[in-house]
Structure 1
């Protein structure tokens, strides 16, 4: 078994080296979006590493390893199918254009930032694994319930989006069916619920504040930085007035009943959309 500091340092070094190697791969294939796939995978791998090498209740370490491992496998597979073998996503193309001749160097440090971010989010597994005494039974039940809700919600939203995109009649339209009727970004909302599930699991740990800070940071990113703002700018460019009406009638984040004219229009507009 390792103590906390060596485990953290080994994990950070491994994440950094892996992202450096991946940076070389993206230089060859010209698709920086593979970092998204790797980010989810690194979190899962580090979470399992912590559960294996750290002291603590075996059942608790196994629980957190399964929770983050399943989350990581699902998201890594989803992103792999969406990214690998496809043209580079627009946001990365924009970065290349803006960075110009400095693009390769800046992408290296961008990848290293993703390594640090994955390391920080995987710390949820570390603090839960070392919890002594373990959390109360009702906290474990609450944690698993939040986790299951988050995983199921994201998977449902993603499946609805995929179905929407396969529908030839959906072109130029905004989804208003399924979870997308109640939230413009149900995938973000349920992803955030998933990350909240580690808060009760670490409640008895000396690092109880780590999953709390991670959930708060993710909420800020979703609401104000890398989540809703750029997604909605792109939606307005591509769908115009239809998306503006959707904004006026549908909750941005927390699922809630639509209001106004959307109650009359949603039935005639097909679909489901990951980012609507």
Structure 2
């Protein structure tokens, strides 16, 4: 009897594919010839100092910014497509940013803020909310342990509570990937611990994570790939243990540094 060989695993489809992407705003070049591919369900950290172009990259992924056409062929493709309806695109990705948190810091209930993720709006206004949407919102608030906050106003929450509400809002469409831009700013140690645990649960539940940060300690153990950015460019890209080195991080932030790892977490010391 002959046995057929098992079929090789198919590579995950690409979530995004950028080639030679340059973004200019006014007289400022924000991104300089970025080439980057990230697969669906991949867990990636984009690390760099302030002004590195990280937030500009997020806005380019979200189609807030568009690349200029260079002399070389520019590829600007998301989920295998060159053109997208902006509202469809924003529902395909779950995105959490400081600007979004500021926009939602108002007198609207947490449950309404989470439900508004279905409509990419700030509040519900005249949107028609279905029972399936309500079930999904309640499910996510329970999963992220904020169901007890459902009737609280967003502007009454702590930073950590608000961050979890934003994650719930971002996940209502069951996106393949959750993108977080500098998500731990203003969190104290207790809120940081809870946030990290929340994010690990999201990753372990099968949602890809793109973590955009300037802090090594934001990189949860589930993240296996790290991309370094500086001056609007990608300067390194590879497996976490090969990228997070004394030399690499010291050069990135222009300081002498020691990088140590502990149980899958990375920390910078010695400066």
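Throughout, read-outs are computed from the coordinates displayed, never taken from laboratory work. Everything numeric here is computed off the predicted structure, so don't read it as measured data. Cβ atoms are built from the backbone, for glycine too; each structure is taken alone.
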Quiz item: For which of 1, 2 does distance in nm of label points 7 Å out along Cα→Cβ at positions 147 and 171, calculated from the coordinates, equal 1.3?
Solution: 2
Quiz item: For structures 1, 2, which has the highest computed value of mean count of other Cβ atoms within 10 Å over residues 163-170?
Solution: 2
Quiz prompt | At a computed -8500 (helix-only ellipticity at 222 nm (-39500 (n - 2.57) for each DSSP H run of 4 or more, over all residues; to 500)), which of 1, 2 | solution = 2
Exercise. Have a look at 1, 2 and say which one yields 1.8 for distance in nm of label points 7 Å out along Cα→Cβ at positions 99 and 227, as calculated.
Key: 2
Quiz item: A value of 2.5 was derived for distance in nm of label points 7 Å out along Cα→Cβ at positions 179 and 203; which structure in 1, 2 was it taken from?
Solution: 1
Practice problem: Identify which of structures 1, 2 gives the largest calculated value of distance in nm of label points 7 Å out along Cα→Cβ at positions 67 and 139. | Solution: 2
